[in-house]
Structure 1
Amino acid sequence: MSDSENRHGLTQWHGTTIIGVRKGDRIVVAGDGQVSMGNTVMKPNARKVRRIGKDDAVVAGFAGATADAFTLFERLEKKLEQYSGQLLRAAVELTKDWRTDKYLRNLEALMIVADKDNLLVLTGNGDVLEPEGGITAIGSGGNYALAAAKAIAEYEDDPETIARKAMQVAADICVFTNGNVTVEEV
């Protein structure tokens, strides 16, 4: 099975980079805009990071299948509504559903979500992870961005600068990541 095929042998949308950086009382989530299918760039300017919830108080970014991510965005918004905007509680409840629901557990995506108090990674395995050191990244270029951000954070205090520089490193290395970056801060 090649990198661009899923477990069913079907071609899937591949690759992205999403990074979350907490520095001081600021949290930034950034993501690239490239959507690839196999070795072809299908769209260079997708918006994979967006605000959700009441008053747009939560920022969410996804890596994985686009339709799956939109399903998860909708489900997270419903959980935020149900739990009065409490991101941590909504995230835990979403990942419980994601892991146990017959339909949801087949979704292929990862999410980084943040509000003014939390920076979290959500997975279909039921994980709600808070990154140590305030930096996390997902997607095909995630490890490149993560390493760059950790190195930059030693001497840079601005989380947006850290995220943008880390995204540029990922775009320079990962063929499934481009330099068309969306940045949102909470």
Structure 2
Amino acid sequence: MKQRGLIGCGIVVLVVLLIAGAVTAGAYNRLVTLEEAVKTAWSQVENVYQRRADLIPNLVETVKGARDFERETLTAVVEARAKVGQMNFSGVPSAEQLGQFQKAQDSLSSALSRLLVVVERYPELRATENFRELQAQLEGTENRIAVERRRFNEAAQAFNTARRRFPTVLIAALFGFAEKPYFQAAPGSERPPQVQF
């Protein structure tokens, strides 16, 4: 009788261990899958930002052709692009790195916006087909950036949500799965722009 009881306890312990192992493996594999989705989404974000960076030299060269164009505006765009080009990460950036990346990209966006506003004073430049095409490509790229940032945030949210659920939170802590950062809106974007006539 005693031996049957020990065998029964051994079987119960074995079943519990197998269930715990299966739960651990399942949670680990789900976190790996979600983390890879975040990495893929980040790669797409980098791709569209790189597309924008690749368009800028052509835009700058086109604008340089305009007589008496404000050089300081062009310089600001070139410097902002250079700063963006210095941002390199291996894999998905940390929250701090993402903040730096976003700040550099926001500076480039601001410089490009100033450039496009200044261009309004040069009708001969706006009339060139090359400039119009580059401007359209840049606008399309800005839309792609917004889409890819949203997809990145969705992938990060799916990962972070799964990571925080019980019992996955234990497995995440055990295997070092860190929370993924989100893109944030630029400071001041919650206020509508002031239009003055």
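Kindly point out which one of 1, 2 the value -27000 was derived from, the read-out being helix-only ellipticity at 222 nm (-39500 (n - 2.57) for each DSSP H run of 4 or more, over all residues; to 500). Derived from the structure labelled 2. Computed over structures 1, 2, percent of Cα pairs over 23 Å apart reaches its largest value in 2. Upon calculation of mean count of other Cβ atoms within 10 Å over residues 92-99 from the atomic coordinates, which of the structures 1, 2 produces 19.2? It traces back to 1. Looking across 1, 2, the calculation of relative contact order in percent (Cα under 8 Å, 6 or more apart) that yields 30 traces back to 1.
A short reminder: the numbers here are calculations on the coordinates, not readings from a lab. Source: prediction; values computed, not measured. Cβ atoms are built from the backbone, for glycine too; each structure is taken alone.
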